[in-house]
Structure I
Amino acid sequence: MNMRRLGGSGLVVSEIGLGTMTFGEQTDEATAFQIMDRSFERGVNFLDTAELYPVPPSAPKAGITEEIVGRWMKTKPRHQVLVASKIAGPGHGWFTPPVRDGVTHIDRHQIRLAVEGSLRRLQTDYLDLYQVHWPDHGARHADILGALTELVQEGKVRVIGTSNDTCWGLMKSLWEAERHGTARYDTVQNNFSLINRRCESELAQVCRRENVSLLPYSPLGGGVLTGKYEGGALPEGARFSEYFKTGGERQKRMAARFVNARTLETTRRLATIAADLGISVTTLAVAWSKQHDFVASTLIGVSHLDQLDACLDAADIVLDPSTIERIDRIDAEIPNPMTEDGLRRL
């Protein structure tokens, strides 16, 4: 497993990281331990979690994922595992998080409460990376960065990052960090996959020129790129199946962004390329993601152990120029299969 630097920090992480949002909901603790053990054995040293997990978020279960990850971390030398977590974004916008009674401002008070809770649940003295789960573009960026800087100075956090952010939001934060001499974001964690390639344009330019690493989440397009929704199927237990069947308006809208005629046709065409290479579309999708120069670690997520190896097999694969050209042709013919990624509402 190759290692890559997080922005301009001193931290290097495995080029494939493990997302944990299913742990405690779709994935029980025993299976989660098996997934983390197998990932660790194959060279993954980077885990990503959040105070809000598992997904879909609910007040009774919020924080359970961190507890599971924390118990697993006790079975490994702490310095060999780099763990990232996130503070829930503001609750006065598009979504009210089921933590702290839904009062989740991004300010010094809430940041303190959130990080102390994550440290307690993860049973660790420090977080290697701490991220804002989604930003508050109406708040003063300098105030947020100042509070996060205090955590870095105290040794509770090593590196800071943002998530689900826009190009403007990231650049504004970087400018404020330079202006006020605070810690700066070394990472941005956004949705990026073969059905959502928006990061390749403006955000990629920001990352390259400002030395910020992208941490792509959902490289399998929420599972769409595995082919399990082929033909409009809604497999039992799949996240978007549940969203379509019983989800609220926001969840149904999200599911429709991921599972639609354009994303399914893109997946069908990618399957032909993968078959020609003798690999699965899953492996192809992760290999494609990690091959970008502005990406540090592609965050895979599985709910069952038998889904894992196809993702990790991408570690040994470099796609040749002719394969990249074939993939790009699909994108040219079916541009932006996910009609939008939600960032326009921030």
Structure II
Amino acid sequence: MARSLDLQNLQQTLQMHLQTHNCCGTCELNLLAHGEANVIFQLNQTALVRVAVNTPNQRFAGDLRRLTQFEQLILQYLEGTEIGHVLQSTQLQPTDDFPYTYLITNYLPGESLDYSRSDLQKCAKTLAQLHRLPQQRGYAIDSLMGYLPVVRQPLKLFFQESQTYVQPYLESPDAEPEIVEMLHHLLKAAAAKLSAQRSLEEQPYLCLVHSDHTYENWVINDRQAHLIDWEWAEIGSPAGDLGHFLSPVTIHRRQGYRLPSSDRTFFLNCYYEALADERLITTIQTHFAAFGVYPAVRSLCWTAGYWVTANLWYEDAQSSPSAAERLSRFRQSREQFPALWREVMAWLEGGA
């Protein structure tokens, strides 16, 4: 569990540190967002400082330095693509005058994803560009091996993670029998589909995948869509990105939005068109048919588990408007859970 944060003191300490070490002059800082892992400040209107303050992602074993180093590695791999931020400088070890690690990047103008057709088309093009990278010179995933998790059996892994994520809720004395029954039914249906893993093994394809497509992790402007916040990135099937992007749980985080089926089809058509490679299109379509629903299953299980585990963190962090908004969203998700469950079950039972 993260330590309580004094955001005002954090901002003041960071400002003094940057003025001392980074020659920023007057160094104007403004708080933009406070998530569970990072606090993000805008620096002098033209840059961002991403301060690692917590590591809820178990892959970093509670080490803030590893979180910052991981995101640095991703941005270095993506250099020249404009898919994400451009890295400007880093602090990879805490210092006496600032006990956190951070990245400084360019500032990307734009708005978060609103699921308009214009936004869907831009996101589809960005994901196609990301997923094609291993076929381009200079972007072999070999450079990421050993640093990122490699997911070769995604159905099995996502199912196991779904079971793990949901346990805090199933074991909670406050668990509601109705929700417990839904979760057991969901896991049973997902378990019955695990044999589809064979189709991915017959047509293997691995690339860098982002894995966390909540609307806040997209910055979209008139020119293109950019992906930010790479802490959940891995090497795996591109269908994982498509599945998380189209998951009802992911989409619903934006003010309870529900994506019409016609817009879902529009997004996928834009994505496959942007791939512009018939062999790759066929491979990813096969992956999506087998694996696409599992990110939605995992997200639904994660949501139920986080009703138990996230409340303490966000209650501690309510001095941040973004954290308070997230806490409110978690509380509302209980009311919306049955509808989301029905959507995910329909996907599981009806296929892609």
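Remarks
- Which of I, II leads on distance in nm of label points 7 Å out along Cα→Cβ at positions 211 and 235, largest value: I
- For percent of Cα pairs over 32 Å apart computed as 31, the structure of I, II it came from: II
- Structure (I, II) behind the derived value -16000 of helix-only ellipticity at 222 nm (-39500 (n - 2.57) for each DSSP H run of 4 or more, over all residues; to 500): II
- Highest-scoring entry among I, II, by mean count of other Cβ atoms within 10 Å over residues 75-82, is II.
- Source structure (of I, II) for Cα Rg over 2.2 N^0.38 Å, for residues 19-130 alone, computed value 1.05: I
Bear in mind these aren't lab numbers, they're just calculated from the coordinates by the rules spelled out. Fair warning: this is a prediction, and the values are worked out from it, not measured in the lab. Cβ atoms are built from the backbone, for glycine too; each structure is taken alone.
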